[in-house]
Structure I
Amino acid sequence: MSTDAIVLLKEDHKEMRRLFTAFQDAEKGPASRRQKLVGQIIEALTVHTYLENEVMYPEVRRLLPDLEDDILESYEEHHVADVLCAELFAMDAEDEHFTAKTTVLIENVLHHVEEEEQEWFPKVRDQLGRKELQEIGARMIEMRAGAPRTPTDPKAVKKAVDAATA
């Protein structure tokens with residue numbers, strides 16, 4: 001398994017796309033299926049944004065200060081996803097806004113993922129060495145097991161507050 005931070009983040013993105021597609025395929029099915037899929041989406045996003053906010057973004061910010069504006073925008077995009085995840089976490093799939101809110105979350109995350117993969121990751125890869133990306137990735141792997149899984153986890157709440165004030 002690669003420890004390259006960008007490879008790890010792209011693997012997360014691939015899993016999120018899979019979950020998003022599964023949700024879209026389940027839109028007309030039972031609410032219980034949508035509820036389960038949204039729970040999986042929330043967990044995947046909570047872990048992913050935690051790792052980016054706690055490891056990737058601070059390290060890139062320190063090593064590549066010219067990418068500051070990109071990182072600040074990413075923190076804000078994460079904040080929007082965090083708010084939507086928190087709202088969905090507290091909702092029932094039978095709520096008339098559940099599918100619409102999930103669709104907005106998916107659209108926002110896909111926009112963020114596209115910007116990262118098409119614009120930000122290439123800049124980071126061009127400016128950081130293989131060793132640095134592997135070190136960042138190793139820290140992300142190490143932190144993944146203890147990462148928050150829900151928006152109500154105290155670590156997730158702290159992450160959201162820290163990101164909003166970064």
Structure II
Amino acid sequence: MASEGEARTTMTAICARAGLTERYFYESFSSRDEAMMAALDAVCDEIVAATLRAIAETDGAPEQRVHAAVEAFVDIVAGDQAKGRVVVIESNANESLRARRHELLDDFATLVATEARRVYGDDAWPEPRDHVQGLMFIAGLAELVAAWLTGAVEMTRTELTEAGSDSFAALTRRR
């Protein structure tokens with residue numbers, strides 16, 4: 001999906017890439033959309049685990065913890081740009097993937113709101129505004145990463161991490 005795009009990701013192409021017969025494909029998935037959603041979910045699960053681990057393993061000021069979490073995300077999407085393409089580009093490519101992407105954005109917004117409360121305490125936005133702010137952060141970061149991956153925005157990984165960290169602080173913390 002990342003290398004050929006959603007339109008060229010057929011069940012036959014998936015089987016050829018994986019070196020499997022169609023029979024094995026259908027033992028795991030009922031359709032190509034289900035297989036693509038599994039790929040999307042797997043990358044998102046990896047992102048959640050990495051960002052939570054980064055926060056848990058980072059002592060210090062809130063800014064350091066936020067930076068560690070954003071850096072963990074950037075490391076995944078920059079370290080393996082195929083994963084980044086699946087999460088922020090190809091996840092918009094068809095109706096079923098878009099629907100799943102919206103669910104995942106909502107889940108990530110909830111995670112952002114929860115982590116903002118942990119990091120900033122009473123300085124974080126209260127419910128339900130925290131969820132709205134989290135959604136604005138995660139959707140904006142996803143669009144920035146998509147622009148970066150396609151070359152529409154030129155930034156280093158460090159600059160991308162800094163922009164994401166600054167955005168998290170600006171959107172999730174009350175002034």
Structure III
Amino acid sequence: MVVFLANRANLQDRRLHDRIQNRLNGTFNTVQQRRSEPREAGSYRVVADVNPRQFLADDEYPVTAARIEIGFQLQTGEPHEYYWFNWIEPDRSLLVGWHQDDTHDDLGPVHLQVNDGATPVAHEPADFIDSHPLDVVERRLNSLRDIVLAVNWEQGRPVGLDSAGK
């Protein structure tokens with residue numbers, strides 16, 4: 001059983017991302033922390049390389065390399081943190097992930113997004129988890145397999161999500 005402290009007021013960017021990195025170590029092939037790029041919100045990202053066939057328990061999955069990128073932005077002026085939790089397959093130009101930010105207010109505080117390369121092809125509302133960021137990471141990890149497998153494809157390109165996968 002994993003216990004998370006409820007006090008989010010004292011979270012610090014670097015320490016939080018260190019703890020996320022520690023959580024992912026051992027589960028994924030390579031886990032590293034990097035500073036966010038200028039176009040990205042927040043200070044840090046934790047990046048984990050993953051073998052999709054192993055992670056998804058599907059020996060026929062069409063690619064053998066993917067990565068997970070997780071980043072939190074604290075002190076947003078909102079009563080909750082912003083975060084980005086993405087599955088990325090460079091070989092197929094797929095990004096699918098949860099984004100808790102201020103970009104799609106019409107969908108609520110969290111949306112699920114599918115990109116074909118840099119082009120978003122779907123945005124759908126997603127469950128808001130009002131919890132400590134480490135609990136959010138754990139819960140999103142537990143849902144990740146279903147979300148990746150719910151991506152709809154047409155002519156080799158991602159086009160959206162099977163609504164049962166949310």
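Please treat every number below as a calculation from the coordinates, not as lab data. Note that the structure is predicted; figures quoted are calculated from it, not measured. Cβ atoms are built from the backbone, for glycine too; each structure is taken alone.
Matching task: 3.5 is the computed value of distance in nm of label points 7 Å out along Cα→Cβ at positions 111 and 135. Pick the structure from I, II, III.
Working: I: 3.5; II: 1.8; III: 2.6.
That value comes from structure I.
Identify the structure, out of I, II, III, from whose coordinates distance in nm of label points 7 Å out along Cα→Cβ at positions 23 and 63 was calculated to give 3.1. Walk me through the numbers before you get to the answer.
On the way: I: 3.1; II: 6.1; III: 2.3.
Going label by label, the one that fits is I.
Thinking only about relative contact order in percent (Cα under 8 Å, 6 or more apart), which of I, II, III has the largest value?
I
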